[in-house]
Structure 1
Amino acid sequence: MTDRIRAHVFVSGTVQGVYYRATTRDTARDHGVDGWVQNLPDGRVEAVFEGPEGAVRDVVEWCETGSPAADVDAVDAEFGDPDGLDGFEVRW
């Protein structure tokens, strides 16, 4: 069985109003990663990714560029053990 990990990610820059959440959802699903993504009041995007280690790390790396209209300044990720999330959702 593949080792599963969790990444709790905060993305700063121009990441709201540029389809960042929708493309994050699509990218996570394409990689078979579970979790969620949401906008924060301070302009950042927060996300949690759970799944096979390689897939989660690939999605975190994707966050450094994000959607085509995004301008990412920083990605802060903390890795740990998964909570057992199932599916991927955009939180409002």
Structure 2
Amino acid sequence: MNKTELINAIAEQAGLSKVDAKKALEAFVDTVSTSLEKGDKVALIGFGTFAVAEKGERTGINPATKAKIVIPAKKVVKFKAGAELAEKVK
């Protein structure tokens, strides 16, 4: 499902216009993004939790040259599905 299809599904499910559904989706994404930038965790009971994790610096291998390289530390976004979502997917 792409963004347009998601907007259409939200509009139909919630009885909103597509314009309002798009605004709601964009507001959700912006709010979650801002919270994660601040280092906060976003927990939606039954759906899941978005959180920022730090990956430490590590050594890797360049597959083309087989030379060892240093992969720098970075922050990554993680999502852990909630119990209800996990059960629906089974």
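If you work out relative contact order in percent (Cα under 8 Å, 6 or more apart) for 1, 2, which one comes out largest?
For this comparison of relative contact order in percent (Cα under 8 Å, 6 or more apart), the top structure is 1.
Where is Rg/Rh (Cα atoms, Kirkwood Rh), for residues 6-45 alone largest, in which of 1, 2?
Between 1, 2, the highest calculated value is found for 2.
Compare distance in nm of label points 7 Å out along Cα→Cβ at positions 38 and 78 across structures 1, 2 and report the one with the greatest value.
When distance in nm of label points 7 Å out along Cα→Cβ at positions 38 and 78 is calculated for 1, 2, structure 2 comes out on top.
Where does the value 12.8 come from, among 1, 2, when mean count of other Cβ atoms within 10 Å over residues 30-37 is the thing being computed?
Corresponding structure: 2.
One of 1, 2 was used to calculate Cα extents along the principal axes in Å, giving 56, 32, 27; which?
Label of the source structure: 2.
Computing helix-only ellipticity at 222 nm (-39500 (n - 2.57) for each DSSP H run of 4 or more, over all residues; to 500) gives -13500 for which of 1, 2?
The value was obtained from structure 2.
Taken together, the values in this text are just the output of simple stated rules run on the coordinates, not laboratory data. Every value quoted in this text rests on a predicted model; they were computed, and no experiment measured them. Cβ atoms are built from the backbone, for glycine too; each structure is taken alone.
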